[in-house]
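Read-outs throughout are calculated quantities, based only on the coordinates presented, and are distinct from any laboratory measurement. Fair warning: this is a prediction, and the values are worked out from it, not measured in the lab. Cβ atoms are built from the backbone, for glycine too; each structure is taken alone.
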Structure 1
Amino acid sequence: MKRIYLDHNATTPVHPEVFEAMKPYFMETFGNASSVHEFGRKARVALEQAREFIAVILKCSPEEIIFTSGGTESDNMAIKGSAFANTSRGKHIVTSAIEHHAVLESCHSLKRDGFETTILKPDSKGIISPDDLLKAIRPDTVLVTIMHANNEIGTIQDIPKLAEVAHQTGVLFHTDAVQTTGKIPYTIDQLGVDMLSVSGHKLYGPKGIGLLYIKKKTNIRALSHGGSHEFKRRAGTENVPGAVGLAKAIEIAWRDMESESARLKRMVTKFVDGVKSRINDITLIGDQINRVPNTVNIAFQAVEGESIVLSLDMKGIAVSSGSACSSGAVDPSHVVLALGIPAELAQGSIRFSFGRHSQEADIDYILDTLETEIARLRSISPLYQSR
């Protein structure tokens, strides 16, 4: 049976070049980067070369790059670390209703320490208004955290403008760039943020590695304690193979971004046009222009998303009904609901996220299968039959 993976926003396979770059640091240059002997020194060189390489691409200083275990840790570190370090200003945070759970739950956890969170609603396309942000900022606001692009619908935010609004009032700005890194070009100076999160396994790097950019002089408290690793901001033995792999993945992504983006846009356009012409009663969710090139979210009326996911999986096609971190949930996506989509329609939303191994030749099979399975599911759906 043909196997087609359309869930690249959940995770990606490690690029062969990334795997080859990492291999020596598992069995040959395996030393602890904090050790002073030759084994450790070689590991330290590899670690700092990876940091410097990433800094050149993102246009920041190497010491502003902190290696983490991934996007979730980076988000937690940015939000909780800056919140705890700036209580003299206040205990108020502003975020949006469509953030990843790593952001929303980090904000929620701070309630136990007396923090308040204002959650901004997006418009029907998933865009956060700079005017709404300005109105939400209070004298006691310490942080604004709004994602660069949404993991479920792909909508891209105007981060430079939003960061400018925050900075006009002297407030720190963090963005979760997990879904844009490797997909659209950006540099730190273009975005104008104080903190930025990246995850390796979303851009064909290994799992268990990520980074948090922290602008110089940003007041942030360490959340893990022990040694003086990562400029005393994250204790623990450094993941040298992971850092090397992340640097290589970023190099490849920036190298191939223009051609890969164009290819994905063509493929997604063909797919969307096919769905629109062959399947009735659908709703395209999110901004159809201002989005990352690989992502499309479609709601199928009167069919449950979980049923679609399982049906397509039986035919060899992997898709998602929301964030991978919420794969066990049966409720409609909080992101889709935040756009004002009715719950019964949101229940049938599916994310198709294409990637490097997606082939245009597979689109016809995907469309044929999707059309057949949606028709089958609707034939047994009381909601659809009662229309």
Structure 2
Amino acid sequence: MPTLNLPVAGGKLKPYTMRPPREFPAAKPPFNRIAYAAAHVVADPLAEADPWLDAAIDWERTVAFRRHLWSLGLGVAEAMDTAQRGMGLDWPTSLELIRRTLEAARDHPGALVGCGAGTDQLANGRASLDDVIHAYEEQCAAIEKLNGRIVLMASRALVKAARTSDDYVKVYGRILAQVKEPVIIHWLGEMFDPALDGYWGHKNYKAMEVAVDVIAAHPEKVDGVKVSLLDKDKEIAMRRRLPQGVRMYTGDDFNYAELIAGDAQSYSDALLGIFDAIAPAAAAALGALTRGDRKTFHDILAPTVPLSRHIFMAPTRFYKTGVVFMAYLNGLQDHFTMVGGQESARSTLHLAELFRLADAAGLLADPDRAARRMRWVMATRGVDA
């Protein structure tokens, strides 16, 4: 197996010998959990564009990655924060991404696609509640016109416009009353996006009460709620309070294995950014859980949790860099270039530890290719690996 000299703390290099990759058995959907992978976009590194300003997308490779996820039995959560929504991807580009993904899904019977609807067409300045409502209406209508399933994303503009929790109740009530099909409500915590601090009008468990009240007032219009708070106790407490038939979709990239497995009372389905990076393992684990083999489920996912916690470490919003790096190491794209120049958002030490953890989890499918690509990236950062 390949050996590389990888950086460690203190400015030193240390030899690291890779392990054989793990073979993940092919799963046979349907699973007994609904599982969406929030998917990243593949940048076009040869486009005539300014990387910090323009979202140049390689559409062919971006759609090919979604086909990869569907082939494993996973759904695709499209144009979400993993696709750099709000960090390089604007609404017009997001709508084009949604359109292309829905079109590709027609070739995959049963393929799940959830489409992010937000308010990011609004300017960064102050907006009124009516502005927020109209922005949500515009994006929801555009997605419904494409026959897409809506994921109602948290709104930065709403945080600025709202004065009390009643304003959130008003906005969500208006939108939920209008949608044609049940939506997934997306509660993204401030660790993922600092601009969402104080969502629902509170910074504690009262925020959960507001969210639950909104859902309880419109249960027929809510398929589920996706919670990304990195706090398993809050998620469990909330899922036990949801109306019957409303799903909890875990967005906890620290504790997903435990939350998906569930307890004697309930379990969480999944809508996770880490499933983009660990898709073969996630699908194999879900297959085992569906067969009632909880031991294999945990055996597969347990080694992926340290990797996920590393990828999503603070500042958590830069996790996209690790997700794309995994796709590059595994040959799912030919370069480590990102929209917005976000390949530079993580340190050399961070990428080296990511490589070691991915290898320990058996997630580097072709060690020779992964080692070669790791050496190339290290070389651009002044490391002779």
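A few points about this structure:
- Label whose coordinates, when mean count of other Cβ atoms within 10 Å over residues 92-99 is calculated, return 19.8 (choices 1, 2): 2
- When P(r) over Cα pairs in 20 Å bins from 0, in percent is computed across structures 1, 2, the figure 29, 59, 12 traces back to 2.
- Structure (1, 2) behind the derived value 11.7, 38 of Rg and Dmax of the Cα atoms in Å, for residues 84-123 alone: 2
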